[in-house]
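Once you scroll down, you'll see the structures, which are given as C-alpha cells.
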Structure P
Amino acid sequence: MSPKKYFNIILVPMLLVISFLAAGCFDVKREIQMNPDGSGMENIYVTLDKEFFERMNILATSDATGKWKKKADSVNDNSMIENRIKMDMQRVGGTSVKEVKVTSNADGTKEVFLQYHFDDPSVLLKVVKECTFTWSNQLPVQFSTLKFQYDEGDLVFKHTTRKAERSFDDELMNSVFTPTYAAKKVTYSITFPFEVKESNAMTASGNTLTWEMTMENIMFNQQTDTASMVKDATLELTYAEKIDRSVGKVSQKENPLIRVQVYNRNKEPVKIGTGVVLKDGLLVTNFELMNLIEGAGYFSVILPSDSLAGIDEMTEKDLDQKQDLVFLRYGSLDKFKPIKYASLSSVTYGDKVKLFYYPNTLSSVVYSMDGMMSATKKWTTNTSVIEIKPNKPISLEGGAVFTQSGDFLGMITKAFDGEVGKIYLVPAEYIKSQTPGK
C-alpha cells in the first residue's frame, strides 16, 4: 500500500461532539482522513435545527439558576460558538485547528464546521472530552473508547459508546430533550484501506462499513462497533495494540482468572484488574489494584459471559495489605476448575511454569506464556516472594502462575519492587493459609 493512502472515516459514534451537543435536535457528521502513521485530518459538521433552539429556550426559562440561560444565549451567538470551540481545541494536545465556521441559515437553522489535523487516533476521543467539558458534570467518566489491535496478523477496530448520561446527567436538560432522543439517529461510515474480513456494521460496500445508532441508545445504553481487516504486513501501526499470539490461548474451562471492576466514589469505573478464582464464588486479587482509597469500596466482578456479579460484604479478614491481597466473595452460577496449590518446597530454580493473564481487559479471553522459576526472595519478616523469569519480556498488571503439573504457584503482584524483566508472585501456599473460611 502506498504511504499516501489514508483512512477515510465518517465517524459519528460519539453523541456530544462539540460543546453544545448536550441535546438531541441536530445532525452530526464526522469525516476523518487517517494516515497509516495514525495522523490525519477531521471535518466535523453539525446542523442545529429549529427544535433545538426551541427546546434550549424552554430549558433556559425553566432553569432558576440562570445556567441554561447563559448557554442558550451562547448558542445563538455565532462568534461565541466559534471562540468556544477554538478554546476547547487548544486544550487538546496533538491537534492543529485549520478552520472553525458557524453559518446561520434563513430557515432558522445553523451549520457548524470544524476542521483540524491530529497526530494520533487517541486524539479523536480527547476532542470529544474537551469540547464537551463545560457542558458535562465534569467527572472523570469515559463513555467512549476507540481501539485498534493486531490479532493474529489482522487489524481489529473496536469502538464502544456506553451511557453518555453518566457525563450529561442534568435532570432538567434530560427532561426537556429526552423526548427527541429516540427519533434522532447517528450514522457513521468508515472506509478502510484494508480488506474487511468481517464486521457488525449495518451495511457494507467493499471496505466501506456503516453503523447507525439512536441518540437514546448512546445516552442510556451501550453499542460496540467492530471490524476485522487484513492488515498490510509491511506496515507497522504504532497506534495499534499488539497481542502476542505466540503464547497459548487458554480454554474457558481451564481459565482460572476473572476480571474485577473498580469504581470511584461516584460509582464510575476507574480500572479493571485480575482476580484468581480459588473456588466457586471466591476470588483473590491485589490490594494495590483494589486500594480502598481510590476504589472507595465499590467493586464488581465481570464474569466470562461479560455480565456483572455483585460482591458480598467484606470483613477485616478479607484484607491483607502487607501481602497485597484482597479476598472477594461474589454471586455467580459459573463453575471454575478446582484449584490445586503448590508449595514453595515443591519447586526449585529452573522449573518451568505457566503464566496466565489477560492481554486485553475488555475481553474475557485468557492467554498463557511459559516462564522459569528463578528465585525466592524475602518480602516481610515471615513471608517470601517468588521470582519468575518469563520467556519473553512482558509487563503484567495481574494474573496467576502455575507449575507444569497445573498447581497454583502464586498470584502476580506489582507491590514487590524487584528486577526489571522479572515477575513476582505472592506464594499460593500463603494465599491458601489466609483464605477466609478455608
Structure Q
Amino acid sequence: MNILVIGSGAREHALVTALRLDTSVDRIICAPGNAGIARDVETCEVDATSAQAIGDLAAELKVDLVVIGPEVPLVAGAADAVRAHGIACFGPSAAAAQLEGSKAFAKQVMDEAGVDTARARVCEALDEVAAALDEFGAPHVVKDDGLAAGKGVVVTSDRDEAFAHARACLDRGGDARVVIEEYLDGPEVSLFGITDGTTIIPLEPAQDFKRAFDGDAGPNTGGMGAYSPLPWAPSDLVANVTEHVLEPMIDTMRERGTPFSGLLYAGLALTSKGIRVIEFNARFGDPETQVVLARLVTPLGQVLLAAATGTLADLPPLEWRTGAAVTVVIASKGYPESPVTGDLIYGLGEAGAIGGVSVLHAGTRAQGDGIVSAGGRVLSVTAVGDDIEAARTRAYEAIDCISLEGSHHRRDIAEAKRSG
C-alpha cells in the first residue's frame, strides 16, 4: 500500500512514524512535510491549502490512500478532490468538515443529535455579544466561529478582554460570527473516534495543555503538551462518550446526507453535571495524536484504509501498549503571539538516542547540514514508559538535550495528572 500524508506538523510526523511500523505499507510520501519527516520518508511540495493541488498530487503519485492531517485542506474540500480521482481518502468531505469549520454548525448538529454541550449564543453584532456575555456571566468563553488554528478561543473572567476578542473576530468582516458560551467546569479530555461514516472506533483518551506557561498561565496556544492514558478518568469514560456523543453525531451526520468519515475529535469537559462537549474537530488533534499513536499496537495503515473504504466493522478490536506516553512541545521565542524563526536547533541526535523517546518535528526546515526553527511550535518530544512518571521523566531528559535560542516549554506537562 502506498500512502500520501498531507501536512507539515508534529501530528503528521506522528502519523508517518506510526505508518512506518505497518508492514502492509510499502511507501509513504508526505507533502509538504518538514525537516524531520524528510529524514524518515519521501517528501514533496504541495500547496496544502489547495484542494485541487492535493487531489492532483495524489493522482500523479498513484497512491492507494491519502491521509489529510490539517483542518484547512479538509474544510476546503481536499478529501472530495482526492475521491474525485477514485483514490481512497482518510478525512471528511468539505460538508462534513463543517463540524470544525463552523462552531455554530456544530452546535446545530449537536442539538439534533441530542448531545450535551454548553449553552451558547451565535452573535453577528457587538450588541448581541454584550447581551450574551451578560447572560452567561464570568468566566467568559468566546470562540471565533471559523477556523483559528487552535487559538480562536478566549476563556477569561475579564469582560473587557472577552469583548475585545469578540470584536476582533467580527472585524474580519464578511460572514464573520462569534460564539459566546457558558463556562464548563471540570477537567478537559480529548477522545478521538475513527469512523467510516457508519461504524466508529474510539481511541484511547488523552489530555492536553493549552496555555503557554506552567500552571496554565499565559495565552491559549495550539497545545503545549499531552499525556495518555488518564488514570483518574471514570472507567466507563470511553464507552459513555462513544454511546452518547460519537455515535449520535455520526448517525445524525449520515441522516443529514453529509456522512462523516475520517477522524472525529471530541473535546470534552467532565463537569459536575456530567460530560459536556466543548468542541468537535474533523482531524487528529495536535499534540494528543503524538501520545495516542505512541501507544497504539494495531497497524495504523490498515485502520485508516478500513475507515476510508467503509470496512471498519470488519476489523478486530484495537490493541494498545500498557504504560503511558507523554509529549512536551518546544516552542520558539515569542510563541504564540509573534514566533521567531530561523534559529539553529542543537541536540536532536542526543535527545532521539534516549530509549523510548521520539523527537517529532513541527516547525522545522533544513539549512545546510543543520535544522532551524520554521514555526511557532517547533518540536514535540514524545516518550513512552511503564507509567506516566516514567514517560515524563524520559521526555524531560530528552528536552534537556535540546537547545534552541529563546525557546520555551512547560515543565509541568502530566505532572498533576489533572482530574480537576
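Here are some notes:
- Read-out distance in nm of label points 7 Å out along Cα→Cβ at positions 84 and 180, computed value 4.1, structure in P, Q: Q
- Each of P, Q could give helix-only ellipticity at 222 nm (-39500 (n - 2.57) for each DSSP H run of 4 or more, over all residues; to 500), but the derived value -8000 comes from Q.
- Computed 0.90 for FRET efficiency 1/(1 + (r/R0)^6) of positions 76 and 380 (r between Cβ atoms, R0 = 35 Å, to 0.05) - originating structure among P, Q: Q
- Which of P, Q leads on distance in nm of label points 7 Å out along Cα→Cβ at positions 260 and 284, largest value: Q
- Test item: Rg/Rh (Cα atoms, Kirkwood Rh), for residues 164-315 alone calculated as 1.04, pick one of P, Q: P
- With respect to distance in nm of label points 7 Å out along Cα→Cβ at positions 204 and 372, the largest value across structures P, Q is given by P.
- Of the structures P, Q, the one that -0.33, -0.44, -0.83 was derived from, the read-out being log10 I(q)/I(0) by the Debye sum over Cα atoms at q = 0.06, 0.07, 0.10 Å⁻¹: P
- If you line up P, Q by relative contact order in percent (Cα under 8 Å, 6 or more apart), the top spot, with the largest value, goes to Q.
Laboratory data are not the source of any read-out in this text; all were calculated from the coordinates shown. Since we're looking at a predicted model, the values are computed, not measured. Cβ atoms are built from the backbone, for glycine too; each structure is taken alone.
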